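Derivation of every value follows stated rules applied to the coordinates shown; laboratory data play no part. Model, not experiment: these values are computed from the prediction. Cβ atoms are built from the backbone, for glycine too; each structure is taken alone.
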Structure I
Amino acid sequence: MAVKLDNLDLSKHVIILTGATDGIGKEMAKILAGFNPKRLILPARNVEKGNSLLEYIKSTNGHTNNVEIWEMDLADLQSVKNFANKFIDEIGELHVLMNNAGVGVQSRVIKTKDNFELQFQVNHLAPFLLTLLLLDTMKKSVSAELSGKVAFTSSISNQFGEIDFDNLNLEKNNYWHPFKGYGNSKLMVDISKQLGLMVQNDNITTCSLHPGTIQTNIGRLSSAFLFFLLNMFVKITRTGTTIEQGSINVLYPIFSLENKETGKYYSEGLEAEPNEIANDKEIAKKLWDVSEQILKDRGMI
């Protein structure tokens, strides 16, 4: 069942949306800009694509006065820290953090400059760092009347994921499976449950969301043949969700007035159950602690 997004008043909201230059993020940026946010910050690894995004928003709804492109690369932890420090210094106010950017379905192991497996860093570790660095700013910005939101774009692939604390970086695999790293990293996204427990008394709600099976370029780092098969599967089976509906499937639960509970998982806009591992509080707490320690060891927090 498709969900719809009613008119919003975002005039008091400072919003960060990652992954806005492509896919559903691009559509979400357009929709959010149309609701007149106080400030909408769109981090972009490629500033040229960021500027193209501004032109796209301007050509579709004209609302770009409060939209800004800031440089940030999730595959570079120092870049994430630099972005957060700049945001705290220059804006210092945050109400909605949407960790939407992601990569996936690789046909080979790719390491970041920080020497982490790309999907582990971009889909989990870097958004985790960004959230940690900005959490105090959000706590100071929100109130019972103007609550805070932290959201993570997940995937139905979380159902196939596992969390092996001895192999988070996929260094012990004797073989490479193209969906393994992606499913694992999207299961880690559901750490929002742990975050939800930690901020439940701070007027902040958290959630993770599967937008639907969408034909986008998230598998652009896979082989051309695998990327082709993925998109052909969506086309042939007609199981796909349009980019427009996928973006609403993410935005609706975040801004819904009925979204009172925290740490929930949504699939195509409706509350659902993720991989049962995501409901294991001990695993969630351990993943939080381990991720935090990795970042401390790197001097990021």
Structure II
Amino acid sequence: MITYLARRLGQSVFLVFGAITIVFLVLRVISGDPATLMLGAQATEAELATAREQLGLNDPLWEQYVRHLGDVVTLDFGESWRLGGDALANVLERLPATLTLAGYALLLTIVIGFPLGIHAARNTGKLVDRLVSSLSLAGQALPSFWVGIMLVLIFARTLGVLPGTADGTPASLILPAFTLALPFLGWLARLVRNGTLEELGRDYVRTARSKGLTERAVFGVHVLRNTLTPVVTVLGLVLGNFIADAVIIEQVFAWQGIGTLMIDSIVHRDYAVAEAAIVLIAVFYIGLNLLVDMLYFALDPRITLETV
């Protein structure tokens, strides 16, 4: 187990290293001269030269990369010229808002998607099964930003029953959380349905029924437990996707999380904050995948190091 964990940690460090490298290249090479991007086209040559010297842009690219990598390892992404203060500190200040939104979206996904999948599996081929499959596909096909706008127009503008933007009340979480969760509700429901049907056809279920166990005992004790492993995999990935997708949803609902901060920082050329936000999202997603791998062993004793 220790060897496996060390290997997975090494892979995670390599992925984070790759994310940092890609962000560095995008900001230093692909996007053009950082000094011009920060100061704007109206800046004089003297101002640009001073900014390049302060940023170390006159050094060879490999020296800039090594220096930047050393700064990032010590969690130093630089200063935010727009907000003031440490760039990472500004991102961490917005992180609780994004985590709250993602947490409520995950809760909605579980509370709605899991029972729908179970109900569809227990009524396979019937109307409810077909409805769950059709609605789940529709939820995944609809663009999230369009769904968010429609929900605001219907429930906030027309009916006036829910806030359309973040106002600090629990009710303001409902629309953005549901918008964020909608594409994954159907994904989870269909995964639970298919996994449950697969488990119901296994030999141990027939054995349990032949021993006289009730259908509730067979379903609740045996089938659901064995269905949890792929579900946990999906939920770990879903939570990571919630953090990433929040970039769009937070813009629609004016939710003051790291997604809104990142977009604003890119628009205003505050690339220290933008890089800190991107790297933090990448680290969060990679960490969730590592946590999911560790949960495999707790949820399913059949999974051993030889099978992963």
**Request:** Have a look at I, II and say which one yields -12500 for helix-only ellipticity at 222 nm (-39500 (n - 2.57) for each DSSP H run of 4 or more, over all residues; to 500), as calculated.
**Result:** I
**Message:** Comparing I, II, where is relative contact order in percent (Cα under 8 Å, 6 or more apart) highest?
**Reply:** II
**Message:** I have 4.0 for distance in nm of label points 7 Å out along Cα→Cβ at positions 60 and 164, calculated from one of the structures I, II. Which structure is it?
**Reply:** I
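The value 2.7 for distance in nm of label points 7 Å out along Cα→Cβ at positions 76 and 148 was derived from one model only; which of I, II is it?
Working: I: 2.7; II: 3.5.
Only one of I, II returns 2.7 for distance in nm of label points 7 Å out along Cα→Cβ at positions 76 and 148, namely I.
Of structures I, II, which gives 14.7 when mean projected area of the Cα convex hull in nm² is computed from the coordinates? Show your work: numbers first, answer last.
Values: I: 14.7; II: 20.9.
The read-out comes from structure I.
With percent of Cα pairs over 22 Å apart, for residues 20-187 alone computed per structure, which member of I, II shows the largest figure? Before the final figure, lay out each step's value.
Values: I: 48; II: 64.
Across I, II, percent of Cα pairs over 22 Å apart, for residues 20-187 alone peaks for II.
From I, II, which structure was FRET efficiency 1/(1 + (r/R0)^6) of positions 68 and 212 (r between Cβ atoms, R0 = 30 Å, to 0.05) = 0.00 calculated on?
Working: I: 0.55; II: 0.00.
This figure was derived from II.
Going by mean projected area of the Cα convex hull in nm², for residues 100-195 alone, which of structures I, II comes out largest?
Working: I: 7.0; II: 6.3.
Going through I, II one by one, mean projected area of the Cα convex hull in nm², for residues 100-195 alone peaks for structure I.
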**Message:** Once distance in nm of label points 7 Å out along Cα→Cβ at positions 12 and 284 is calculated for all of I, II, which comes out largest?
**Reply:** I
